[in-house]
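Take a look at these structures.
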Structure 1
Amino acid sequence: MPLMLELRPDEIHVWLAFHPADPHPSRREEYGALLSALEREREERFRFEEDRFRFRVTRAMTRRVLAGYLGVDPSACRFEDNEYGRPSLVARATGDMLSFNLSHTRDLIVLAVTRGREIGIDVERVQGQRPTADLARHYFADFESDHVMNAPEALREDLFFQYWTLKESYIKARGLGLAIPLGKFGFHLGGESPKLWTHADLGDDAARWSFMQWQPTDAHWAAICVERTAGGVPTVHTRDFSTLVLASPHAPA
């Protein structure tokens with residue numbers, strides 16, 4: 001019997017999978033059964049076992065969670081990537097208009113799900129890196145790189161990843177990836193929420209989007225970009241994927 005999950009139009013649910021390459025042993029076969037034949041082929045292409053299993057958890061998590069909101073078996077979920085690599089559900093025959101986006105680092109996967117609006121999410125692990133002026137200028141708008149490099153050294157790393165995750169969430173919500181020049185948009189931090197600036201060349205209204213940012217752990221920064229609708233800005237609720245009871249699924253074709 002399909003798992004049933006509820007998601008109101010004014011909500012975003014963010015599912016988190018911690019340490020995805022080291023799950024409980026009983027889950028390994030269970031996750032594998034959720035993959036399609038094509039996904040299993042893609043899994044085998046990874047050289048290292050840790051990468052293979054992270055891919056398995058990512059795909060299983062996406063299938064199981066989305067199937068729960070749709071009220072269908074995971075095998076009924078079909079995906080396609082646009083020309084920039086962004087995945088989406090194929091032929092939303094239910095008329096549900098379910099939108100999702102995902103991101104992962106070595107030890108954390110995040111999956112954001114909402115209804116009736118575009119969404120992007122990014123998560124990054126802060127790894128003791130020291131941002132350089134060249135690195136900041138390469139990836140950021142001028143005022144963003146100035147903010148990072150003029151900040152006290154102890155704050156630069158966090159600032160760098162705050163900007164990085166926000167920029168990634170925006171280009172993922174747009175579905176255009178790095179086809180959007182990173183210097184043609186930027187963020188002003190310091191208010192209740194980040195404020196987007198876009199260059200006229202992008203042809204996008206900054207007021208179209210809302211942003212949320214937080215630290216899911218002390219070692220990570222995450223950001224969400226979500227499209228505004230007449231219903232206003234949705235509220236974010238986090239869920240731990242390990243608590244989701246997995247029924248015995250049928251493997252997709």
Structure 2
Amino acid sequence: MAIYETHCHLNHERFADDFDQSIQRALDENIRRLLVVSYDLESSRRAANLSQSYEPLRSAIGVHPEDAGQWSDETRDQLLALHSNPSSKVVAWGEIGLDYHWRTFTDEFQKSVFTEQLKLARSLNLPVVIHCREAYDDTLDLLESFGSIAGVVHCFTGTVEQAQRAVSLGFHIGVGGVVTYKNAQDVRSIVEQIPLNRILLETDSPFLTPQPWRGKRNEPAYILAVVEKVAELLAIPPEDVEAATWDNAAALFGS
């Protein structure tokens with residue numbers, strides 16, 4: 001079976017020295033589609049450019065809450081220009097959301113930028129890639145009040161109840177390397193208690209490296225550890241996890 005890697009930052013500078021090799025290692029592990037997710041205008045440009053040059057890549061563009069100060073009419077227009085180029089293969093808007101850990105910007109300002117980007121994504125009929133850190137209730141409240149929009153809450157580390165609420169709103173749950181960590185029982189419980197048809201596989205590379213490579217730079221090829229852990233938790237073959245999550249991702253982002 002083929003694997004759909006739904007969240008990687010190959011547009012990050014930490015891949016500058018071995019980008020081609022990282023892609024090849026992913027292909028060697030039968031990863032056939034990779035969504036390169038952005039966090040600001042420049043990373044969105046890089047994601048779009050990479051997607052133009054490499055067939056397996058797709059791009060998500062947008063402004064992360066830690067970079068919310070970059071949001072402006074000019075930024076919006078430049079992102080829209082990227083989206084309007086079919087060769088950029090923009091299939092999602094993100095990552096966008098709320099981050100209450102660093103609180104680089106006020107909660108209300110983050111919410112305003114988040115809401116503007118949600119409106120934009122909906123107008124373009126694009127799914128959204130949601131970043132949420134220590135802000136799950138506010139994020140879910142906002143999504144519930146916003147209305148119908150598809151997407152994924154990436155690197156989900158909230159409670160089982162919050163995950164179930166996200167699923168009830170029509171969202172997918174992004175599962176990455178954290179599920180392999182010894183202290184991540186809550187994440188494993190989420191995997192066990194939400195429907196498989198709502199799970200997406202991701203690495204968030206170069207961050208959140210799974211066991212047994214923790215301490216090294218993460219990369220898409222390491223998604224195999226996530227596949228194996230999800231299969232173990234659900235007591236099904238890894239091939240079934242790959243097939244189901246490919247279908248989930250293809251339905252959301254396209255194949």
Structure 3
Amino acid sequence: MVNPNPKNILFITGCFVGNNCWDNWQVYFQNKGYYTSAPEWPHKKGTPSHLRSKHPDGNPGLTELTLSELVTYYENLVKGFAEKPVLIGHSMGGLITQILINRGVVAGGVAIHSVQPAGIFPYEFPLFKLGWKFLGLFSSLKKTYMMTFKDWQYAFVNGMTFSEQKEAYERFAIPESKRVNLGGLGSAAKVDFNIRHAPLLFTAGTTDHIIPAHLNLRNFRKYKTRADSVIDYKVFANRNHFVLGQENWKEDAEFISNWIETNC
């Protein structure tokens with residue numbers, strides 16, 4: 001049965017992938033009676049193949065994009081809704097979800113395999129293994145970062161068949177702003193873990209290399225327990241960082257849908 005009074009859901013895409021990663025999720029939630037939106041980031045209009053054709057220096061707007069500007073972009077979108085939406089964000093989109101929850105401008109949020117806010121040191125080895133590349137520590141910030149297929153296999157689609165990995169790379173992988181990733185280390189990524197906030201759910205995956213479940217758990221545990229604030233954590237088995245497109249994605253979507261109905 002379709003909900004006659006649908007809530008609004010705004011999907012927030014993470015780094016390295018196009019907003020088409022939410023296509024199936026939008027259909028799923030629309031069939032549940034929700035109005036959904038999954039806008040592309042600034043300077044990311046077009047198909048993944050089109051965006052890849054601009055790499056490394058053909059998209060100066062993207063190379064200059066910062067995390068602070070990106071958060072403001074999504075906050076302005078949120079304020080355009082007649083009623084506060086629920087946010088569902090993946091990876092860097094999860095961090096943006098946490099930040100906007102902190103600002104009190106949304107009805108609730110789901111952070112899927114969320115990048116950690118400032119103050120949570122990511123000592124996990126995989127982030128060191130790849131971080132220097134997408135942070136631009138030894139390369140020009142005037143060029144976008146495009147994950148190689150080899151790094152994609154490790155960071156996003158580990159555990160999948162080669163053909164599945166290749167198809168996912170061709171369909172979704174795009175160049176990224178190094179400045180946005182750098183912003184995750186500074187004040188733009190700051191969250192106050194002590195204040196009252198709208199309902200917030202963290203989900204994590206046991207096989208995610210780049211944002212391991214125990215990093216998500218440390219993120220979740222930073223929040224202070226409050227009687228007036230709902231916060232939950234759920235870990236799914238055999239989920240890598242490509243969780244949105246894995247064959248069992250509907251299980252995650254169903255859990256999230258039920259959580260939203262209960263708490264938001």
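Any read-out appearing in this document is the output of simple, stated calculations on the displayed coordinates, not a laboratory observation. No experiment lies behind these values; they were computed from the predicted model shown. Cβ atoms are built from the backbone, for glycine too; each structure is taken alone.
Out of 1, 2, 3, which has the highest value for relative contact order in percent (Cα under 8 Å, 6 or more apart)? List each step's numbers first, then the result.
Details: 1: 26; 2: 19; 3: 22.
Max of relative contact order in percent (Cα under 8 Å, 6 or more apart): 1.
State the single structure among 1, 2, 3 that was used to calculate P(r) over Cα pairs in 10 Å bins from 0, in percent, for residues 140-219 alone, giving 16, 53, 27, 3.
Values: 1: 16, 53, 27, 3; 2: 19, 47, 27, 7, 0; 3: 14, 33, 36, 15, 1.
Computing P(r) over Cα pairs in 10 Å bins from 0, in percent, for residues 140-219 alone on every structure in 1, 2, 3 gives 16, 53, 27, 3 only for 1.
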Exercise. Where does the value 1.7 come from, among 1, 2, 3, when distance in nm of label points 7 Å out along Cα→Cβ at positions 148 and 180 is the thing being computed?
Worked result: 1
Seminar exercise, completed: For mean count of other Cβ atoms within 10 Å over residues 44-51, structure among 1, 2, 3 ranking highest is 2
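Suppose you compute distance in nm of label points 7 Å out along Cα→Cβ at positions 196 and 212 for every structure in 1, 2, 3: which one lands on 3.8?
Values: 1: 1.6; 2: 2.6; 3: 3.8.
Traced to structure 3.
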